[in-house]
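A short reminder: the numbers here are calculations on the coordinates, not readings from a lab. These figures come from a predicted structure and were not determined experimentally. Cβ atoms are built from the backbone, for glycine too; each structure is taken alone.
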Structure P
């Protein structure tokens, strides 16, 4: 017989599960609705607690940490206005496909549905902007809920999970079995689909790749750049995914989104084959679904994404491939196709981007921000992490900065203002050996 587990408070059980799942840092505005969690964190040196001033900053920082690590950023806020403030960052994580887990301290279970102090139906409120939103009413099931939260946040298209944690539930002393760490699930691409992709490349005259997004990683960045350079394939970054490959990659063609190089837009518009890897082809990347139309007559789209629900959701995919991004990039980088002749368009597109991203001094400008960006580029290390929120000011850094491979860009595709500074603080904490630049609008 096995010994029964010791009795612990719900708060202690919750913190133990976070430690088991590999959480080493969380972000919070402390609230009385989860004091039992704070007590347990006091005795858990393995988890650093970053105290913030406002709940929007909490979830912005958790989103940034999730982007930087590929693991769920963890956040704790209290109910009512704490939860509504935090929703801005949850929306960022949802649209940016960032793994995140938000815990919301909630009112006692017996007082539910009376519109008590700061009461909100958390599951109903967060459901449209979270992959999963639920409430833990039994402390014995905390290990189950936390393990499921880690799985849901990272599987397929990554995204945010929200769990409401009633105050009295966290004080309950119960016996609960810990869950083992949730293993990662990596799906390799179907070899037949890869063979079909290379057949399409052999027949193509003007292919273009659009990369970056869900499940992107340093592994994906490295191997996809190797593949694209080997065959001369122009590589465009999806909106605010400019670190998808290092910008000194010899076939990097620039970024899509707002204010792109007109030559790149024309190259995408006239491409006969589009290889879309990780991107959803959202409104910003496609210039309002006009640069590439959902039915794209005359163009063939190969869409590679970790979530089968995204394949064919908006854009017709002539060849859908469901795969982990790193696995896909490694496979195509190693695939031997001797009959595929390299394209010359990759080097040509890179030269066009180099010219586009080089600012030229303009007479009569007291402050030329293009030149200022070039000066920053020259003064700061090449692996600087650059952070910004929403606003037209971001066009300067998007055009003139030259990004290292991921992770080096923190910028919300959802267009959320105020993201830059919290994101920069999270980056500086996570990578204390790297420079971090926050670009903010005035």
Structure Q
């Protein structure tokens, strides 16, 4: 981490889910006190939270995200592994199906750790809680923001209860960070304060998850840690099988454009049998279920363009899913939140001046690539509304040939996984040597 000036002042983070926890890490180096405010009761162990229905479902920790988390919290990966989360090569130890064909397997050097969302959040929360000057207020049923008389700055948070039955009170702050998730009320508040709402980009995909946990046995997937099967034009169904800590598999059957998997065992098997990957039906048919299936609906990816605002209140930031919420099938959310925390570390080490403008511009650059991957993937479905340029259409056609070639050429698969793990830019797939390999197979 970069050296920072002597910590001073007080920062308040709205939301103690992963986005808020990750933001608290750099804030703790610049501010003497950091307070995280959460509506849920925070569990004392890796467990589900009522206000986080997504934590019942598969969460991907991309390679770049794992690197960022190890940067923010040295030893993070080791701690997950010590809690029995599997560590594996992302190409050799997983099967990836694109357009109905698996990537050729090989040792890629891309290392992933497979852990549940509750475990990841618990490890990060424990690390943050151990930082001097950091406190949590949970069970907070509601809050509002306080501002200066002219609305030029956010000055704190008004709590409407929270913790041990506490009544209404105001917590003053030098910086308030909105990490409240995709239901963030910041656009509404900004409009009420006279700033207007940020422009929003939306991609309506109509995604639905049906997720079930199973007991993992050594014979399942021939010992591999998972399988990913993406949807594509003509096949709106996809899914993920991923090993978890404590010898478990999490199986998510997904559908887009209104397609929904059933919740009964026979129906889930029948749904999974429509996949190109036979592993899904096999695991559901042979593994012991743990608990009941859980459904989650995700209507659209939303990107709020705060970087384009001409004015913004001082002492206020918006981060993580409150800034940009991605189609969860791409597994990008945790990684982007971690990268934003690294960015905030660097910015605060330089200065607090003009922080909102510097942060939103830097965050926009971070979001550009994962957002482009979401657009490129979702807009392949002709039913999804969105601008399709001649350039994007040409790249989509090239990628169709690329996926076909990667079924035979493992090096193409490695290059592709480096992009989906946000280590390389999509343009890297147009390198002359890769184009030649694609051409040789198509």
Open item on the list: I have 0.75 for FRET efficiency 1/(1 + (r/R0)^6) of positions 130 and 194 (r between Cβ atoms, R0 = 41 Å, to 0.05), calculated from one of the structures P, Q. Which structure is it?
Closed with: P
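Compute relative contact order in percent (Cα under 8 Å, 6 or more apart) for each of P, Q and report the one that scores greatest.
Values: P: 15; Q: 21.
Between P, Q, the highest calculated value is found for Q.
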TODO: Taking 4.6 as the value of distance in nm of label points 7 Å out along Cα→Cβ at positions 178 and 210 derived from one of the structures shown (P, Q), identify that structure.
DONE: P
TODO: Please state which of the structures P, Q yields 22.0, 69 when Rg and Dmax of the Cα atoms in Å is computed from it.
DONE: Q
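Could you figure out which one of P, Q the value 78 for volume of the Cα convex hull per residue in Å³, for residues 250-297 alone was computed from? Don't jump to the answer; show the numbers that get you there.
On the way: P: 89; Q: 78.
The read-out was computed on structure Q.
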